[in-house]
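Colleague: Have a look at these structures, which come just after this line.
Coordinate-derived values only; no laboratory data. Everything quoted here is computed from the prediction, not taken from an experiment. Cβ atoms are built from the backbone, for glycine too; each structure is taken alone.
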Structure 1
Amino acid sequence: MKFNTKVIHGGQHHDPSTGAVMPPVYQTSTFIQTSPGKPLADYEYSRASNPTRTALENALASIENGTRGLAFSSGLAATDCILRSFKAGDEIIAMDDLYGGTYRMFTRIYKDSAIKFHFVDMTDIAKLKSLINENTKLVWVETPTNPLMKLADIEEVAKITKEHKIWFAVDNTFATPYLQKPLDLGADIVMHSATKYLGGHSDVIAGALIVKDEALGEQLHFQQFATGATLGPMDSFLVLRGIKTLSLRVQRHCENGEKVVEYLSNHPKVNTVYYPGLKNHPFHEIAKKQMKAFGGMVSFTFKSGKKEDSIAFLEKLKVFTLAESLGGVESLANHPALMTHASIPADKRAEVGITDDLVRLSVGIEDAEDLIADLEQALA
């Protein structure tokens, strides 16, 4: 089954009791049992499983070419599920350019757990290898990264993790399975903030994990069930509905993203544009190798280098909305240092290149000419 068919039919079945084309929203907390310990169907209690969430989880597994999908109450809840598999003394190697919420979880929520975190430029394979020891249990990668659009070579990292029998998790939120398939490239776990492109309409908070190994899937499901950060049936329905138009939306995001990048790259006030589709992007060749297209996420800085110029620009936007998040049908603009990445200390932001004049755009699916006109008036 091809991808455009999978997003609509992958892992899905018509409702057997009514013939409903879309899975119903099973808004129930518990299910009847015919005898103690013998449920009428495969469901007992919605924290453990719910038919609407099962439909979503089957769809997630299908579009990422996995065997098991798990849906969570947020992307961070999904990340936390993975981390709960580790104990004091374990070590985790993570990309140095990370979503601020992920960095906050790693460095603050788990700071007293005695799990050691290393943050490294994952494009430096030699550095990655040098950090691996007998205590290393996980390598965590975002690619492309948030917000600097760095890329890691998933196949190359996977070779290393398999050699050392280490879990390899990829945050595939920016790329989506339409553009990139980490499990096919050797990753063990794919994570999504399904709030973003999978949901696609800025109306739901959700997270997802997908794996190929069935035993690993069962282990993560136990963590999900036992800690309770599961996705409710209505939110599951909304994400499932969003997935059905994923390929159409992401294709338009990519087309508009390329037009916005072309405009920004030629603007006299713009200094650096961060977008993997640019031929001068340092990881353009990796992007060509492992991505179908280059996405709708764009970051840029100002030639003046002044925070004030970035703030003035953001305040003047009319079609782009100044807000956190990304991946919805509407175009959003964000100031990472003051918004999504404010939880990262200033010195750490400066170290990886998140400057105070950096702006991140989530290019939506509006008319590209309207988006460019909005950028033009805001940069004037």
Structure 2
Amino acid sequence: MISKKMKYLVLAIVITSFAFCEMGVDASTIKVGMSNALTGPATALGTGVKLGASVFINKVNAAGGIYGRKIKLLSLDDGYEPARTIKNTKQLINDMQVFALFGFVGTPTSKAAVPVALKNKVPYIAPYTGAEFLRKPLKKEVFNVRASYFDETEALVAQLVDKLKIKKVGIFIQNDGYGNAGRAGVVKALRKRGLKLAGEGRYTRNTVAVDEGLAKIMQTKPEAVIMVGAYKPCAAFIKKAIDSGLNSVFCNISFVGTTALVSELGKYAEGTYISQVVPIPTDTSSSIVKKYQRDMMDAGNYSFGFTSLEGYIDAMVLVEGIKKAGKNLTRASFISALERLNMKVGDLEVSYSSKSHQGLKEVYLTKIQNGKVVLVD
């Protein structure tokens, strides 16, 4: 026979279960899913985003979490391959039952994951890509933090054409949706200035097979080459191009992974331009960088990078959105809270609305000088 005390206990458990009936949310935990490259040629990107995000999330959890709930970051490796991303996304949603998806790395991988997220009405937060399809048309569940590739390529073309007076700009891109997204931005920025592409080369994702693309670029000998790729193939291209006598200004967009690129290039890095979507992670004149560095060191990490800084900022936005959603956290209340969000991230300001899910638009143009990343005035 069940005692009265036991009946009350069972009733309390049932009531608690109903009170926290949203997928991935219970009285003590909020499960957030991440799929990105933790192995393979793009490893530095996935591990960097995960590191920065984890540092901030762990700090929030150590302070008691959000309304007593701690964020549990569940991370899967996709090796920067879309087929694996689809499998991981379905596993995170259906088997691991996460509340939201966060910090996915890449355009082709996001193209694979987003339809799954939208079908299941799962929030897709802070993808590490500036692809336009994530921004237009607006998707209810998708919230971007970083500036777009259109913003980045406009900054690079402005530097090359408007300031350096270069007229022949070629591109070297990854042969997929990521490369095409960057290409569209370069073409748009050049067209705005009455110019066309002066040469184009491509390579296959997750390889360093750059010879064919380089040969095509060499035929037109552009004065500058804007690259849309990952750090290993872009580094291989620059080295071979310089050794082949191509006297061009080399440029990369932020996805390349600056720290890893500079390391791969060594002496070949000098003079390379890289557009960034976060401040220089060693520039302590920025209040967000100060906060990031302090928390990284408190967590035992003394190596600072653009990728981990971006992951850290992304996690700040994720946490603030969850806080604003209130104690009765649901996906609907979370999305609604994000659409009203206007927050200070150190000296940066992130804001969304029902008509814009783009948090930041700042682009920082940097250049490698004497082996260091410096801001271009």
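Colleague: Say we calculate distance in nm of label points 7 Å out along Cα→Cβ at positions 37 and 109 for every structure; which of 1, 2 gives the highest result?
Modeller: Going through 1, 2 one by one, distance in nm of label points 7 Å out along Cα→Cβ at positions 37 and 109 is largest in 1.
Colleague: Looking at FRET efficiency 1/(1 + (r/R0)^6) of positions 77 and 269 (r between Cβ atoms, R0 = 41 Å, to 0.05), point out which structure of 1, 2 has the largest value.
Modeller: Comparing 1, 2, the top value of FRET efficiency 1/(1 + (r/R0)^6) of positions 77 and 269 (r between Cβ atoms, R0 = 41 Å, to 0.05) belongs to 2.
Colleague: Ok, one more. Determine which structure produced the value 0.95 for FRET efficiency 1/(1 + (r/R0)^6) of positions 45 and 93 (r between Cβ atoms, R0 = 35 Å, to 0.05), calculated from the coordinates; the candidates are 1, 2.
Modeller: This figure was derived from 2.
Colleague: Next question, about the same structure. 1, 2: which one has mean count of other Cβ atoms within 10 Å over residues 189-196, as calculated, at 27.5?
Modeller: Comparing all candidates, it corresponds to 1.
Colleague: When helix-only ellipticity at 222 nm (-39500 (n - 2.57) for each DSSP H run of 4 or more, over all residues; to 500) is computed for each of 1, 2, which one produces -10500?
Modeller: Computed on structure 1.
Colleague: Something else about it: Rank structures 1, 2 by FRET efficiency 1/(1 + (r/R0)^6) of positions 61 and 309 (r between Cβ atoms, R0 = 35 Å, to 0.05) and report only the one at the top, that is, the highest.
Modeller: That would be structure 2.
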